[in-house]
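Asker: Presented below are the structures under discussion, each in the form of structure tokens.
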Structure P
Amino acid sequence: MAVPPLAPPQKALQRVLRIARADSLSVMILAGLSLLLALAMLEPMGLAVSALALAAGVMEWRGCRALKRRDAETGMKLLVRAQIFLLAVILVYCVRCIASFDAGFLKDEVVPRLNEWLPALFDMSFDEFLQESGLTADDLVAMARKAFLLLYATVAVLSLLVQGGLALYYRRRIALVTVALAEPPAFPRQSPLA
């Protein structure tokens, strides 16, 4: 016996649940691992960001649970808010990291350490390496600043696309999910022999 196709509201509900479940689990797992790493390194900023990201994942998970309890209003609000909250956490973290770039530390601490370590590995000092490459320490600092900026700008843009896109996706599905959950639950037909 062929199963009748789901109505558009039911399809939207199933898709929202599938996406929210996968997204919340992935956020909670990544944030949990990040939290453990930040704890091991005793890094306060990493701890705070990881804990806030974990809270966003839990919020989205609670939204899924609310939808399963047939509470469309609470569930969809939690799904949208979780994405906006996670987006805010990531953007604030990226801005903080970009603003905290320390060229002096790179020039005064990292380059001298590389001068100590590189000869043990390659029989060449870091200064010699820079000269052969046609670079100066200032060129290296400028390149590091650009790479730093590019990395965090990329993370911010990707987060805008992913978290912003998911928030928009959930928001646009509120009406369909509300209709799907307002209908009485459909139970699959069982054969008379079962």
Structure Q
Amino acid sequence: MRFFDIIVIAVSLAMDAFAVTLGCAASGQARGPRAAFRLSFHFGLFQFIMPVAGWAVGTGIAHLVSSWDHWIAFALLAFVGARMIYAGLHPDAQRCPDDPSRGWRLVMLAVATSLDAFAVGLSLAMLRVSIWYPSVVIGVVTLTMSVIGFQFGTRLGTRFGRRMEILGGVILILIGLRIIASHLPV
């Protein structure tokens, strides 16, 4: 597999993580360098692990995974997005558990944004491509794009305030709907 092909795959897989970190930072729910590190590191790590896991599983259960992965990703993104919208519309709601860079929320976001990478790993197994180099590139590109998304989101959040929290939730739900739409028959 050529380096250019791997970069194109990595950038396309990283777009969801970029959008999620942008939304989390813009909403003001994730603040500061520690939150940026946690989000970017975990998104990059999961984008590295999921192709390896998909490759390891191989083609034996590909039909089972491909028939449900988009629904799982949608459910996770919609859940987190709905909570962000709720928090944006109800400023008096408790804010502490809503930090998307901590706990189960971070895990849910990392899994939701990396399910496509699992499918890529399955595809690479079918092509008999070595998985380690593409997985490292995918992880590093995702980490880098997540840092960039966080920086952009922080600037937007400072400018537009609570409206960005609502927009961040809407973005997560739209990403989930895009994932569903991409799996619908044409």
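Read-outs: derived from the displayed coordinates by stated rules, not from any lab. Please read all numbers here as calculations on a predicted model, not as lab measurements. Cβ atoms are built from the backbone, for glycine too; each structure is taken alone.
Asker: If distance in nm of label points 7 Å out along Cα→Cβ at positions 19 and 131 is calculated from each of P, Q, which structure is the one that comes out at 2.6?
Answerer: Only one of P, Q returns 2.6 for distance in nm of label points 7 Å out along Cα→Cβ at positions 19 and 131, namely Q.
Asker: Here is a further query. Upon calculation of FRET efficiency 1/(1 + (r/R0)^6) of positions 83 and 139 (r between Cβ atoms, R0 = 35 Å, to 0.05) from the atomic coordinates, which of the structures P, Q produces 0.30?
Answerer: It was calculated from structure P.
Asker: Work out which structure the value 83, 35, 31 belongs to, where Cα extents along the principal axes in Å was derived from one of P, Q.
Answerer: Only one of P, Q returns 83, 35, 31 for Cα extents along the principal axes in Å, namely P.
Asker: Given 3.2 as the derived value for distance in nm of label points 7 Å out along Cα→Cβ at positions 123 and 155, which of the supplied structures P, Q does it correspond to?
Answerer: The structure behind it is Q.
Asker: Please compute relative contact order in percent (Cα under 8 Å, 6 or more apart) for structures P, Q and give me the label with the greatest value.
Answerer: That would be structure Q.
Asker: Suppose semi-axes √(5λ) of the Cα gyration tensor in Å, for residues 67-146 alone works out to 32, 15, 8; of P, Q, which structure was it derived from?
Answerer: Q
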